[in-house]
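Derivation of every value follows stated rules applied to the coordinates shown; laboratory data play no part. It should be emphasised that the depicted structure is a prediction, and the values quoted were computed from it without experimental measurement.
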Structure I
Amino acid sequence: MLVVGLGNPGERYAETPHNLGFMAVDELARRGRLRSWRRVCESQTGKISLAGRRLLLCKPQTFMNLSGRSVACLLRETDTPPEGLLVICDDVNLTFGALRLRPSGGSGGHNGLEDIVAHVGEGFPRMRIGCGPAPQWADLAEFVLSPFPEERLREVGGVLERVVEGLILLEREGWQTAMARVNARLQDGEGASENELEK
């Protein structure tokens, strides 16, 4: 499986809501003990094992709105069909910490997803990570591109652990079980341990 986390490169965006996809891939890399990244198709890539299956982790370095060209290139280079791709991204329309796993669908107004859909179509799985709601007075672009408040950032780690648990469920038990549990929001203490991630 090709797992693509969406975000924007550079320290300026590192701890912003729009980079939750990058953060999720970084958490997968940490728990999978990834030793180094390799540059392929304008993307940082690395291989790990998840629940006994090899994953290629990817973080496009094209900036969010141009993610599609990197993803399309990666699919060609790895001979992966769209259904073998999983895109992880933020979603300001979901409450912070809520997860939504789907096997296909539209962009939902997300610029990164929109560009990927334009390049490869809608038939690829995705996991959205809630980062909303934005305050009514806030500019939406400014909200998702501004650093998380310190107290919120402390909660991000727990959300990313649930993303990893959700992917392990998907690998071990399939779509129906994974969607039922992930989309209902995993409860504290449920899910798989770090031992499910192997070198």
Structure II
Amino acid sequence: MNPNYNETELQILEAARKVFLQYGFDGATTQMIATESGINKALLHYYFRSKDRLFEAVFMEAFTRMIPNLLKIFTAEIDFFEKIRAFVGAYIDALLQYPQIPLFVLHELKRNPDRIVQLIKSSGIRPEFILEMFRGEVGKGNIAPIDPYHLLVNMLSLCIFPFAAKPMIQGFIFHNDEAAFQEFLVSRKEQVAEFIIKAIKPC
């Protein structure tokens, strides 16, 4: 957690994460979060003002935890395909820990697209670095010629979509079996990575 937060703020953020995880953004209330954190609602509002600001703080905490790991993967001295496997695994693990993030992003993109773009930019993500690395791999002949923008978007969407579409996938395909759906999400780490690698391996 951000070292600039005091003990009460950390307590509220952890409670908010649990409540958002259980009820989603729309189902969660500030009263639920106050009760979970063991403080009164007035004190919660003093620190975070609104449910929106609380989710924004939880969102940024998740991103600041994810980013260093993801950047380490792409700067590591390992085989490019191992980077793909490590990135997909780390990204899906992060989404398993914070499954409400994709829905929050979609919600915010409809309501306030500029804010979500600024939030993501402020987290330290540099897509240009990743795109340049993809171009370098194509130039060396290590991967098939592919538009790096499509490769990056394909990787992200294959990881994110099951979380964003959980009600449909869990309800329609898994008949609302939560355990089966969670097992499916974990298996996506290997399935997505190998799907991408097969698609970009040079002929």
Structure III
Amino acid sequence: MKAMTLHRSSAEIDDRVAGLAQDLAAWVDERTVVVGVLKGCLPFLADLTRRFEVPVEIDFLALSSFAPDSGRVRLTNDLRIDVGGRSVLLVEGVVDTGFRLDYLRRHLVSHGAEEIRTCTLFDRTDRRVLPMEIEYVGFPTEASYLVGYGLDHRGYFRNLSAVIEVDLSELNKGGPEFIEEVCNVGRSGVSN
């Protein structure tokens, strides 16, 4: 793999988000609560919900991992909206192993959600450990590591309008030239 490559341009993302909003139009109504999983969902959730023709309530959940790839998570931000008896659209930036998603769905059921559907921008089925049905998928992907459009590395790159696949070992080296190159690709949407 190259050290970095443009995975999805901002135009591709915009087109797909519009398509997802259209797919969701028949299901989302005024009683739907959109629940975003912080922080990777933020640009995606904002762009998606702005396209809904009905008003929706939005809330957020946040998790932290106890140990990488352990499947064990801890809730760090809980719902503030009562989802009892309501439909919930759970919005994620990336779904991979399924551990987080399983935890989140069980958590929403414990809060009385009537129906839960999931919408993710990227679905990494190649890493799935728990079988999970995801009703709305932006892009299936087998990319090794993605940054941009809400997806980060150590808190950086969330603000890029495109999504870049990067070699994690190169990113961890953290050379300023490489980081600037990732930013330039993410802003321009054009691979160097």
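Tell me which structure, out of I, II, III, gives 35, 15, 11 once semi-axes √(5λ) of the Cα gyration tensor in Å, for residues 34-145 alone is calculated.
Values: I: 25, 15, 15; II: 35, 15, 11; III: 21, 17, 13.
Of the structures listed, the value fits II.
Among I, II, III, considering only percent of Cα pairs over 24 Å apart, which has the greatest calculated value?
On the way: I: 34; II: 48; III: 39.
When percent of Cα pairs over 24 Å apart is calculated for I, II, III, structure II comes out on top.
Of structures I, II, III, which gives -8500 when helix-only ellipticity at 222 nm (-39500 (n - 2.57) for each DSSP H run of 4 or more, over all residues; to 500) is computed from the coordinates? Don't jump to the answer; show the numbers that get you there.
On the way: I: -11000; II: -25000; III: -8500.
This value belongs to structure III.
So Cα extents along the principal axes in Å, for residues 42-97 alone, computed for just one structure, reads 52, 19, 12; which one of I, II, III is that?
Numbers: I: 33, 29, 20; II: 52, 19, 12; III: 40, 24, 15.
Clearly, the read-out refers to II.
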